Structure P
Amino acid sequence: MTDTENDNPPDGYVPSTSRGPYTTHNGPFYHKVTEDGFWHGVRVKKRHCNSRGITHGGMLMAFADGLLGTAVWRETQMVALTVRMNSDFLSSARPGDWLEGTARVTRATKSVAFCEAELFVGSRPVLKASGVFKVMARHKAPD
């Protein structure tokens with residue numbers, strides 16, 4: 001059985017294949033693009049959880065950090081590094097839950113971007129995060 005065999009992502013989600021080694025190890029992750037933006041998702045597994053059987057806060061924060069970075073990339077077409085991230089834990093996710101989230105840039109300058117992310121299980125909010133990212137102009141996507 002592969003690691004993705006029982007993931008059953010919702011319609012529209014496809015496997016994410018361009019992630020770095022740390023994120024790939026934490027996945028597998030999926031993504032989709034809609035008219036309103038983008039979404040990332042993951043089927044929560046036991047290995048994502050703490051000793052209480054709920055998704056580890058570090059896993060939720062790493063997932064949100066990826067969403068925030070993706071939002072900055074989509075807005076600026078530049079690599080960005082996390083300067084600060086604040087997270088509010090609103091509820092939990094358990095093994096078998098489909099955890100998904102989206103993010104948006106609220107303001108961008110030449111050197112920094114400010115953004116917000118939200119994670120959900122169904123319609124239930126799990127985590128809200130905000131971040132400040134250093135935009136790396138020398139890593140701009142080719143035109």
Structure Q
Amino acid sequence: MTETRSVVVEREMPHPPEKIWRALTQPHLIAEWLMKNDFAPIVGHRFKLNGDWGGVLDCEVLTIEPNRSLSYSWNFEHEDAAYALRSVVTFTLTPSPGGSHLRVEQVGFRPEQRQAFGGARAGWQQFLAKLDEVVAREG
């Protein structure tokens with residue numbers, strides 16, 4: 001089996017897990033910080049994330065622990081294998097003194113997928129900055 005790499009981004013957020021959870025699981029809020037979607041918080045639900053760059057990700061909800069953990073597949077089909085991606089994204093929320101600790105891990109990058117790996121590292125930083133704004137506004 002091919003060895004894969006992971007992108008991990010962690011940040012402290014000044015919001016309780018319940019507030020962040022809403023932004024992670026409500027389609028209209030996901031659209032504001034991540035991408036347009038037809039997400040439903042149901043294990044086995046298949047959904048699409050529609051990137052503003054024109055790409056579509058095929059996803060499936062894998063696990064849900066309300067206010068604690070959410071994971072889904074994150075698959076991008078492409079005729080060029082270097083761009084095709086089969087990965088899993090996991091969000092983990094842990095209460096902290098100032099609100100919550102959010103850990104996002106995306107696993108499944110093949111060694112030759114340097115561009116996708118680098119894009120995910122930068123992309124998750126931007127997505128989480130937007131997530132923080134959405135959660136603060138939804139207050």
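The numbers here are math on the coordinates, done by the rules we state, and not lab data. All of these numbers come straight from a predicted model, not from anything done at the bench. Cβ atoms are built from the backbone, for glycine too; each structure is taken alone.
Output the label of whichever structure in P, Q has the greatest value of volume of the Cα convex hull per residue in Å³. Mind dumping the intermediate values first?
Details: P: 122; Q: 106.
If we compare volume of the Cα convex hull per residue in Å³ over P, Q, the biggest value is for P.
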> Of the structures labelled P, Q, which one yields 1.28 when Cα Rg over 2.2 N^0.38 Å, for residues 38-93 alone is computed from its coordinates?
Replying inline: P
> Here distance in nm of label points 7 Å out along Cα→Cβ at positions 22 and 118 was calculated and came to 2.7; which of the structures P, Q was it taken from?
Replying inline: P
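With mean count of other Cβ atoms within 10 Å over residues 6-13 derived from the coordinates and found to be 13.0, which of P, Q does the value describe?
Working: P: 13.0; Q: 15.6.
It was calculated from structure P.
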>> Starting from the value 17.8: which structure in P, Q was mean count of other Cβ atoms within 10 Å over residues 30-37 calculated from?
In response: Q
> If relative contact order in percent (Cα under 8 Å, 6 or more apart) comes out at 22 when worked out from the coordinates, which of P, Q was used?
Replying inline: P
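If we compute distance in nm of label points 7 Å out along Cα→Cβ at positions 86 and 102 for structures P, Q, which one ends up with the highest value? Intermediate results must be reported in sequence, preceding the final value.
Details: P: 2.3; Q: 2.9.
Largest one: structure Q.
Taking helix-only ellipticity at 222 nm (-39500 (n - 2.57) for each DSSP H run of 4 or more, over all residues; to 500) from the coordinates of each of P, Q, which one would give -6000?
P
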>> If distance in nm of label points 7 Å out along Cα→Cβ at positions 14 and 70 computes to 2.3, which of P, Q did it come from?
In response: Q
